[in-house]
Structure 1
Amino acid sequence: MAAKQPSLTTMDEYIERYSGDVRERLKALRAVIRESAPLASEKISYQMPTFYLEGNLVHFAAFDHHIGFYPAPSGIERFKADLAPYKWAKGSVQFPHNQPLPLDLVRQIVTFRVEENLAQAATKKSKRRQ
């Protein structure tokens with residue numbers, strides 16, 4: 001039986017588990033997300049690096065053959081045409097390790113998710129005041 005890895009508590013710990021190109025890809029993805037969502041906090045959720053801003057914003061994770069990016073179903077739906085070259089599902093997309101990361105697209109998706117989360121939070125606050 002394989003030893004269970006200790007639970008992660010920081011994004012740095014997650015990224016440091018990887019080496020070489022995968023680590024560099026994770027760092028690049030993190031940097032673009034942080035740049036696109038400067039008010040978001042970092043945490044580990046579902047054992048994945050997560051950016052949080054008035055709720056989960058996006059998650060990402062490394063796998064053997066790809067980086068998984070999880071911008072919620074709304075992020076996938078809004079950018080479905082741009083994501084067509086990649087394998088995607090309702091709330092996730094796979095960026096293969098043998099292709100460059102689409103960092104401009106990630107930036108657009110994160111910006112969309114920031115606006116969406118902030119708008120939803122404002123609506124909730126407005127309803128509470130009524």
Structure 2
Amino acid sequence: MDRCFLLSKIHPEDALKCSTNGVSILKILDKFSSTDKFSHKLITEYRMLNSQNQYVRLIEQYQVLELDSNGQIWLMLNIVDISSNQEEFDESQSQLLNFRTGEIIPLDTSSKTQVELTKREKEVCNL
């Protein structure tokens with residue numbers, strides 16, 4: 001399935017926040033020790049259009065599976081499912097969960113958040 005097609009189905013108010021959180025989480029995880037990278041997962045809830053053209057709440061989780069020899073993330077698992085909570089909400093919500101300790105790190109990306117991409121990140125986005 002075309003990735004752009006799926007991205008076009010995400011609620012417009014959630015799409016930017018999801019992208020911003022994706023960059024933020026990678027920068028946060030980069031500062032963690034190898035052990036801590038394996039102990040955390042990103043959990044995001046956002047709205048996406050279903051086949052009846054109605055927004056439903058999804059829950060998406062990312063977890064590190066493997067690191068390269070330099071301790072950089074090499075492989076992540078991504079699971080997307082329909083959330084059991086279908087209550088109305090105004091915007092996507094994300095948090096970083098340490099599933100070993102239960103500590104939750106909320107990711108606050110207000111509309112004022114500015115994301116600075118590296119030159120290489122910009123090249124990849126343009127592709």
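If you work out mean count of other Cβ atoms within 10 Å over residues 13-20 for 1, 2, which one comes out largest?
Values: 1: 13.4; 2: 17.9.
Biggest value here belongs to 2.
Looking at structures 1, 2, which one was distance in nm of label points 7 Å out along Cα→Cβ at positions 37 and 53 calculated from, given that it came out as 0.7? Mind showing how you got there, number by number?
Values: 1: 0.7; 2: 4.5.
The structure behind it is 1.
Comparing 1, 2, where is distance in nm of label points 7 Å out along Cα→Cβ at positions 21 and 93 highest? Before the final figure, lay out the partial values.
Numbers: 1: 2.0; 2: 1.0.
Between 1, 2, the highest calculated value is found for 1.
Figure out for me which of the structures 1, 2 the number 1.00 belongs to, where Rg/Rh (Cα atoms, Kirkwood Rh) was derived from the coordinates.
On the way: 1: 1.00; 2: 0.97.
Of the options listed, only 1 reproduces it.
Computing helix-only ellipticity at 222 nm (-39500 (n - 2.57) for each DSSP H run of 4 or more, over all residues; to 500) gives -9000 for which of 1, 2?
Numbers: 1: -14000; 2: -9000.
Derived from 2, not from the others.
Any read-out appearing in this document is the output of simple, stated calculations on the displayed coordinates, not a laboratory observation. Since we're looking at a predicted model, the values are computed, not measured. Cβ atoms are built from the backbone, for glycine too; each structure is taken alone.
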